[in-house]
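Novice: What follows is a group of structures, each given as structure tokens.
Each value in this text was obtained by applying a stated rule to the coordinates, not by laboratory testing. In this text the structure is predicted, and so the values were computed from the model without any measurement. Cβ atoms are built from the backbone, for glycine too; each structure is taken alone.
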Structure I
Amino acid sequence: MRYLFSDILDGKIHTEPIDEIFYRKIIKGWDRLSKPINGFGVFEKLYSRIGAIQGSENPDLEHARLIVCCADHGIVEEGVSQTDQSVTRICAENIGKGLTTAGVMAKAQGIDVCAVDVGINSIESIPGTINKRIRRGTANFLKENAMTGQECILAIQLGMDLVMESKENGYSLILLGEMGIGNTTSAAVMAGYLLGMSAKEVTGRGAGLDDAGLNKKVSVVEKALSMYDKLEPLDIMSCFGGLELAALSGIVIGGALYHVPVVLDGMLSMVSALVAERLLEGTRNYLLPSHKSNEPVTEALAKELEIEPVICGGMALGEGTGAVMMISLLKMADVAYKKALKFGESGVAQYSRF
């Protein structure tokens with residue numbers, strides 16, 4: 001069944017709660033292992049949530065797909081990035097070839113990588129990417145809306161359809177990644193509107209701005225946040241977002257509707273996830289966190305989404321790198337869950353949960 005975003009806007013579609021029966025069964029499985037109760041901490045809960053979302057007592061971590069959505073941002077003409085838009089095209093091609101940091105890490109774990117061109121500013125198709133280009137980059141949002149409302153809706157629908165197609169092709173787990181020069185500026189503005197925070201609170205260095213560059217970026221975000229008193233989530237995305245960020249919102253929504261766990265990356269995927277949650281309540285229940293990125297607003301976003309990032313390495317890589325690292329940790333938990341001694345086998349008396 002293909003879900004339509006228009007039906008969500010019309011209030012015809014709602015999320016379902018994850019299956020608590022499977023969740024409790026997997027938690028009981030953890031309790032049978034010869035270890036302290038809750039010994040694996042948050043990993044027990046996250047692993048159990050995967051099974052509950054998938055509707056299985058045996059969570060499947062082997063059929064995972066990293067979807068990296070790529071697009072350009074018109075706001076780069078305001079000098080908010082170290083590089084120009086040409087880098088988006090170069091990086092997207094390298095992502096498609098599996099040569100980037102996230103790509104080589106994913107390959108090492110048997111995770112397929114799918115690079116999707118949602119809006120790269122290029123006349124030609126980008127080798128190694130799936131061409132789903134809606135337009136050639138967004139506009140400079142200080143001069144006009146980043147995209148039209150219809151373009152935003154198309155990008156969100158694209159993300160939802162990517163989940164449907166992924167599930168039809170046997171993928172049981174989706175990891176989020178993105179690439180788009182200037183996208184942390186867009187995401188900072190979106191976070192400011194979504195959370196009611198100031199430019200200084202939401203703006204970080206992105207890929208590594210110096211102090212002068214950061215001050216320029218803060219100024220741009222501040223101007224954008226002064227343009228409206230209040231906006232609805234869809235308007236926030238169309239006025240200031242990116243085509244790749246809208247597609248990520250669609251993937252998050254699709255994960256909830258098609259019951260496919262979605263592993264977040266850093267700040268950019270969190271902003272997109274928060275838009276998704278505001279558009280369709282309950283999508284957050286189908287999310288898995290990965291890392292707390294170096295962007296200052298990450299902590300506030302995680303709190304609003306009610307998620308707890310478990311990797312706190314100060315990373316600022318993007319492309320889904322944190323999500324891929326998270327899977328490696330969850331796979332170690334999977335090995336323990338399936339192969340470690342149980343209380344009846346270890347000579348240790350069963351511990352009780354209080």
Structure II
Amino acid sequence: MRRSLPFTFIGAALVAASCPAARPSTTSCVDACEVAASCGLLPSLLGGVSGDPAEQLVDDCILRCSNSELEEGDDVTTVRGVLECLGAHKTEGICGLDGCIDTVACLRAFAPESALGEPQVTFKLIDGEYWTLLFEPQLCDEIPPGVLSINRDESASICSGTDDPCRPGADAEQPFLRPPLCLGDSCVGDQNCDPRLCGYDLSAAYECAFMGIETVQFGWLDEREVLHLDPHTYTCDEASAGQVVTGIGNEVVYPVALFNGKMTTRVLNVIDAPHTAEGRSYCWFSHPIFPPDVGWFVRAGDNVIAVPSPGSGRIAAALDGDPSLFPRGCGCLLGDVGCEDAESNANCENEIDDDRDGLMDAEDPGCDP
């Protein structure tokens with residue numbers, strides 16, 4: 001039979017001991033709970049309940065920690081292990097995510113999954129050009145002239161990075177991890193989230209109209225590069241408003257989306273494809289890089305994650321000099337299987353849209369040798 005409350009620190013209620021017992025010092029509890037808060041592990045069985053302000057979450061965590069026994073009972077090893085995991089981490093603010101990931105991995109060896117807290121994850125579709133400038137600012141100086149529709153002054157302001165709390169280095173080779181975004185009530189006060197979307201509406205409505213997008217389906221890649229798709233589909237307006245996606249735990253995710261629609265003249269002009277493809281159905285992948293360059297660390301409580309519309313793929317194609325990256329058809333989701341590519345596949349003369357990007361054979365930029 002599974003024990004319901006393994007130890008006081010992660011229990012649902014405090015029961016004062018009837019006799020003195022060895023317990024963690026106040027200093028160690030404060031340090032541990034501040035780490036738990038900064039890594040987004042509250043509210044959870046470590047302390048607090050949903051809706052508590054940040055300060056109250058930490059105070060409750062300290063109270064539970066201070067009443068945990070270190071010398072008697074079946075759960076002493078668990079208590080000591082949790083305190084050691086949290087105490088070994090050095091708090092680095094909302095950008096110290098590598099350390100938080102190690103701390104979470106450490107905790108999983110001692111504490112039940114419920115001790116890490118339950119995340120609620122909202123995926124929010126935003127304009128792909130803004131997404132690239134906001135979350136991949138190291139690319140700003142590399143984007144060729146004429147690729148962006150955003151005016152020069154605005155793009156320069158975004159690329160300056162003055163509002164970016166976690167700016168990556170220009171030579172970053174590994175996927176860059178970002179904290180969840182602040183929206184709504186979380187924009188007020190000192191919150192453990194990225195505030196750069198506060199007060200802005202970066203709706204993807206323009207790109208949806210430009211590209212003939214009709215439906216959006218959110219998804220994510222996990223750290224094993226396994227693709228997960230939420231079964232629900234949304235209109236562009238619904239996706240831009242933000243939608244809760246279930247099934248995500250305390251982990252790093254790389255957000256993607258599938259778009260279905262019909263090819264427009266404007267897109268055909270951009271990729272220099274024949275207008276005979278106008279009105280043809282397509283399925284596109286939101287980001288051509290596998291896995292994407294940017295990941296989000298999901299934590300307990302509310303999480304808002306920005307998902308790029310296909311405009312990010314257009315920028316990536318321009319940077320890479322490979323027009324076959326945009327549009328990136330759904331048939332290319334899992335590598336080169338099914339892609340129309342003159343070098344890696346013999347799918348450029350079969351009169352089939354193998355990658356489901358709305359273009360077939362010679363129409364497809366991927367078939368251009």
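Novice: Where is relative contact order in percent (Cα under 8 Å, 6 or more apart) largest, in which of I, II?
Specialist: Going through I, II one by one, relative contact order in percent (Cα under 8 Å, 6 or more apart) peaks for structure I.
Novice: For FRET efficiency 1/(1 + (r/R0)^6) of positions 68 and 236 (r between Cβ atoms, R0 = 41 Å, to 0.05), which structure out of I, II has the highest calculated value?
Specialist: I
Novice: Given a value of 83, 48, 35 for Cα extents along the principal axes in Å, point me to the structure among I, II it was derived from.
Specialist: Derived from II, not from the others.
Novice: From which structure (I, II) was helix-only ellipticity at 222 nm (-39500 (n - 2.57) for each DSSP H run of 4 or more, over all residues; to 500) calculated, if the value obtained is -14500? Can you show the working numbers first?
Specialist: Numbers: I: -14500; II: -7500.
Derived from the structure labelled I.
Novice: Could you tell me which structure in I, II was used to calculate FRET efficiency 1/(1 + (r/R0)^6) of positions 116 and 132 (r between Cβ atoms, R0 = 35 Å, to 0.05) as 0.65? Walk me through the numbers on the way to the answer.
Specialist: On the way: I: 1.00; II: 0.65.
Here the read-out was taken from II.
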